[in-house]
1. If we compute mean projected area of the Cα convex hull in nm² for structures I, II, which one ends up with the highest value?
2. Looking at structures I, II, which one was semi-axes √(5λ) of the Cα gyration tensor in Å, for residues 84-267 alone calculated from, given that it came out as 37, 25, 18?
3. Computing semi-axes √(5λ) of the Cα gyration tensor in Å, for residues 36-123 alone gives 24, 15, 10 for which of I, II?
4. If distance in nm of label points 7 Å out along Cα→Cβ at positions 76 and 100 comes out at 1.6 when worked out from the coordinates, which of I, II was used?
5. So helix-only ellipticity at 222 nm (-39500 (n - 2.57) for each DSSP H run of 4 or more, over all residues; to 500), computed for just one structure, reads -12500; which one of I, II is that?
6. Figure out for me which of the structures I, II the number 7.9 belongs to, where mean projected area of the Cα convex hull in nm², for residues 316-403 alone was derived from the coordinates.
7. For mean count of other Cβ atoms within 10 Å over residues 68-75, the calculated result is 14.4, so let me know which of I, II that is.
8. Of structures I, II, which gives 0.00 when FRET efficiency 1/(1 + (r/R0)^6) of positions 92 and 308 (r between Cβ atoms, R0 = 25 Å, to 0.05) is computed from the coordinates?
Structure I
Amino acid sequence: MVKSPGGIEAWLVREPSIPIIAMEVVWRDAGEKRAPANQAGIGGLLAAMLDEGAGDLNSQAFAERQQDNGISVSFSAGRDHFSLSLRSLSRSAGTAFELAELALTRPRFDDEALERLKRSIATQLIRDQEQPGTIASTTLYATAFPSHPYGRPQRGTAESVSALGREDLKAFLANELTRDRLVIGVVGDITAEQLGPVLDRLFGSLKAKGDPVAVAEQPPALRERPIVVDRDLPQSVVQFMGHGVRRDDPDYYAAYVMNYILGGGGFNSRLTVEVREKRGLAYSVYSYLIPMRESGIWQGGVATRNDQVAESLRVIRSELDRMRKKGPGEKELAEAKTFLNGSFPLQLSSNSAIAGTLVGMQLADLGPDYIDERPKLINAVTADDVRRVAERLLDPSKLLVVVVGRPVGLGG
């Protein structure tokens, strides 16, 4: 760990053999969930605007400075967090840090760029209203979290984005991107002695703390009957949701292994075998865990012909019930552990990927020895653990299902 002269902390992995520096930064709990309901989408708009010019550089000059020096400085916003990603050749690191500092401390928010991006985002949001996958996802989250920020469209609406102004962006930046929320991972050709002053330069002038905004913990609201959104489509798009776990849940690793066996293992997963291989009901069916800060969910999806939706859902529910009652077989449990442990190092294939992992470890309050401990945690999961967690989380009778299309024989 590196601690700057000003007290800002970061995790650093020095790699001098590759002349590249990667920095991943997350402002914990500074995502869309913190925005007022009438400002939904402000995080995404702010992220887009921060590299649209800063200081004396307009939008074009800011982009050209990056391109000419082999630099990438970008921002993004999610439901829970706001992020900065920086990548640079070592010889251009000073310029990269300068651009990131300008973006955070002297963003221009020029009228032309702001109006252009607002129009672009609003247009895309209007188009998304006709995309079956987006319709299904929006309906799914609105139903699961009806009175919670998680239930709002993550990128806002055309109306909410169009109403945002420069002062709104300035206020969100000042109050949410604060020093107390910083989580930083750095990998590459830079020493701890060099990094400390850089951290103060980039983040030292940010506000120390933002005003508190309480966001309550909220499990997803499930229901027995599916929601059908009528659209004249040749096949239906289906998304479903059940209870999951948060990252700090003691059952996280058992749930992680369970999901891989059930729907997260691609062609090896039970859902793919039963829905695609044995019955030919769909080309793809999948599931994954989403451990959010205030909730944990298990989510999946399938797309199939309208006359095969009911049968596909019957098979999916049957597999949930089988996992609850019998758990995994010893062979598939062993194969899941082998894959999950063996594939993890492949995710650490670049400086940026490693920096992102360092940030993820800090967000989950994992120790620096996590990478060494992770295989032990997965190997410790037993078949009984998986069955017990499946019984806790997977209730096929209360699976929240949204179908976009005109499914045959499926009550709404």
Structure II
Amino acid sequence: MNNYLIAIFIIYILITGFGYWLEYLNIKYLKKNGDIIPAEFEGHIDQPLLSRTRDYTVENSRFGIISSVFSDLILLLFIFGGILDIYNSWVSSLHLPFIVSGLIFFLLLTYIQTFLEMPFGLYRTFRIEKKYGFNTMTIKLWITDTIKSLVISTIILSLLIACGLLIIKKSPDLWWFWVWCFFFSFSMFIMYLSPYVIEPLFNKFKPVDDEELVGGIINLMSRAGIKVSRVFRMDASKRTKHTNAYFSGIGRTKRIVLFDTLLKMLDHAEILSVLAHEAGHWKKRHILKSIIATEIIAFIVFYIAFHLLRGNFLAELFRIKESTLFAKLIVLGFLGSIASFPLSPLFNYLSRRHEREADDFSCSLIGDGGPMISSLVKLSRDNLSNLHPHPFYAAFHYSHPPVIERIKRLKKRSRTV
């Protein structure tokens, strides 16, 4: 290896090692404090359930480390062990048209990655999630979901790859701009299409038949300036006992989807508080801000990528004999994952700030933080959420503030409403 390649290798190892150290820090902190029932959960959780929560978090974290080590070793072997060069040379030796070569190159890599990750997904679903009472999925359903996901991802990836490469071929001097425009337009299209075409392939959506709840939701959303088109119940329980609720739709008209597990767990007031929180994200334009920030970064990344891909520097740096665009894109993606390391905690910080604003909005719209607090307690308790994350770990990895912090803030906010 040359000095630059050695430096890149060391930086990647340091970043990866830092991530493992954070996991170790979080596990150690949880083992030390995991038997302490927070004041906010007194009367809602007992010692056996708290111990089960601790065990669930520790087991998930340890398994996550094992799967990450495997993925990192495969990646390092692929990038630094010469496998990328061999694979790239093989695709080049086929002498296929540019776009066809690109489709084979990237789709085959996607299938290999899916195959390698499959055993870990199976173990997590049918061993860990089942052990702690969350998994309700059958092997038959898992196989069906896997096939559907593979078909859908193949169609979407094929369109993105083929169109992206066609743009590069037709506009070699300005492709970065046109590819950015295409990817942005395509993501907006999928965001609109997904609730009506993709999601129904996996779940059944039925209108919520509780007229009192639906009326309360429509009235609440109207006060937030949101028009509700339909309120649906999703059969999430055929896969998991975890809960969720979300909005879909572009513009002021929203489609609200409630997991059937959520409907069983929370009462009407609590469901309304959760939806008021989601309305807060829309009202404060959090999604719009995230899209704008993401697209600005993507615009800059495409421009930088255009200049880095023009020459053979990346291929020479990683000792790739055939300087194809496809191999250079893989190398660039690897380098991008290293360069983007500082962005992860920054985006999580901004996300946590958005969550606090949405909590405040929910409290103001409902007029009381009580329902939101009780929903957080129930959701955390029944999902075996870690009540004692290490502050440093949470600062790096949490997109939401720790639940204890959220409850304390809501209690303080309730006194001022």
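A short reminder: the numbers here are calculations on the coordinates, not readings from a lab. Small disclaimer: the values here were computed from a predicted structure and weren't measured. Cβ atoms are built from the backbone, for glycine too; each structure is taken alone.
1. Values: I: 20.6; II: 21.6.
The structure with the largest value is II.
2. On the way: I: 37, 25, 18; II: 39, 26, 11.
It must be structure I, since only it matches.
3. On the way: I: 24, 15, 10; II: 46, 14, 9.
Answer for the origin of the read-out: I.
4. On the way: I: 1.6; II: 3.9.
That value comes from structure I.
5. Details: I: -12500; II: -23500.
Corresponding structure: I.
6. Working: I: 7.9; II: 8.9.
That value comes from structure I.
7. Details: I: 17.6; II: 14.4.
Value 14.4 for mean count of other Cβ atoms within 10 Å over residues 68-75 corresponds to II out of I, II.
8. I
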